[in-house]
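Chemist: Presented below are the structures under discussion, each in the form of structure tokens.
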Structure 1
Amino acid sequence: MKFSPRAKKFFEQFIFYLKIAIVAAGLVVFIRGFLFVPVTIDGNSMENTLMTGDEMVMEKFSKIRRFDIVVIERPNNEILVKRVIGLPHDSLKVVNNQLYINDKRQEEPFLKKNLKNYHSLTPFTNDFELKGLIGKEKLGKDEYFVMGDNRVESRDSRTFGVVKEREILGKGLFVYYPFDELKWLR
């Protein structure tokens with residue numbers, strides 16, 4: 001059976017665009033599944049930085065730094081979003097609402113809005129020392145200490161202990177929903 005030149009050209013173009021569509025779909029699946037993953041915020045431990053129902057993009061390829069917002073999968077398969085406070089080999093403590101890492105006072109500008117709205121006689125962040133929480137003065141080589149920005153309501157390393165590096169799925173990049181709250185996460 002012979003095709004007309006017009007039908008042959010149409011078929012060749014169809015195959016060409018089909019190949020492009022398959023490659024594009026493969027790239028989308030790869031990027032969404034392995035590089036940039038959408039995450040829905042569930043819970044109030046990161047308020048006012050992240051609110052319940054916010055949608056953020058998480059990436060899996062860059063190094064975790066202090067004060068990054070990370071997505072964690074705990075051993076019981078629970079998914080949590082927290083802020084990295086302590087890095088491997090750090091010592092840390094909080095005294096009178098002030099964070100000290102390796103005995104150096106640390107500013108936490110991401111807490112300003114929460115502290116401004118906090119009106120209570122109890123501290124926003126209860127005093128603690130790492131040794132009193134985990135039984136040692138410094139974090140191990142693959143251990144991180146995480147806390148929520150809503151320190152009064154957050155269940156974090158102060159209650160469940162350190163987070164192992166393998167438990168960190170990735171770090172938050174930006175909030176893309178709701179649209180009027182678009183922002184890069186720092």
Structure 2
Amino acid sequence: MKIVKKETAYQGHYRLQVYTIQDQGKEYEREVFQTGQAAAALVYNTKRQKFILAKQYRPAIEQEMVEAVAGMLDSPDEKPEEAIIREIEEEIGYAVDKLERISEFYPSPGAFSEKIYLFYAQVSKKTSEGGGKDEEHENIETLELDAQELAEYTFLDGKTLLAVEWAKNKILPSLQNAKAKK
């Protein structure tokens with residue numbers, strides 16, 4: 001199987017391409033949605049002992065979503081760590097104290113080329129109001145949840161579900177034990 005042709009069908013905020021694929025002497029076409037690469041983080045405020053999530057309206061699903069802080073890498077040269085540090089500052093207004101990579105994955109490789117780099121970030125110092133960038137038409141609010149609330153919350157966003165499941169196994173038990181000892 002090999003791609004023999006790529007054509008751009010639409011170029012806007014994102015790009016839609018049509019790939020011609022050759023397999024066993026036959027050709028067929030597939031649409032590929034090119035969104036770029038993204039970085040996301042489950043953010044924990046070590047002073048307030050709360051997880052901070054972003055809440056924003058998502059036109060594709062016509063509703064507000066509560067999700068891990070996330071954003072696109074601005075260029076092919078930008079490192080995912082740089083992108084998520086920038087996004088945490090822009091969206092929720094915090095400087096990052098500690099950053100740990102959880103995973104990287106393709107959320108829907110059947111039609112989307114997007115790759116997401118997922119992190120766990122610890123913060124303690126508010127540096128700005130956050131809320132997103134006006135020029136990107138962002139209007140981001142925050143939601144703070146303690147460890148128990150995070151574990152019980154119903155998330156609909158895939159990257160956030162993955163991050164929370166990671167947290168349930170890796171960090172929530174120690175946070176809950178520390179709280180019980182107080």
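Chemist: Comparing structures 1, 2 by distance in nm of label points 7 Å out along Cα→Cβ at positions 57 and 73, which one has the largest value?
Modeler: Greatest value across 1, 2: structure 2.
Chemist: One of 1, 2 was used to calculate percent of Cα pairs over 19 Å apart, for residues 25-128 alone, giving 57; which?
Modeler: The structure behind it is 1.
Chemist: Out of 1, 2, choose the structure whose coordinates give relative contact order in percent (Cα under 8 Å, 6 or more apart) equal to 25 when calculated.
Modeler: It was calculated from structure 1.
Chemist: Any idea which of 1, 2 comes out highest on Rg/Rh (Cα atoms, Kirkwood Rh)?
Modeler: Comparing 1, 2, the top value of Rg/Rh (Cα atoms, Kirkwood Rh) belongs to 1.
Taken together, the values in this text are just the output of simple stated rules run on the coordinates, not laboratory data. No experiment lies behind these values; they were computed from the predicted model shown. Cβ atoms are built from the backbone, for glycine too; each structure is taken alone.
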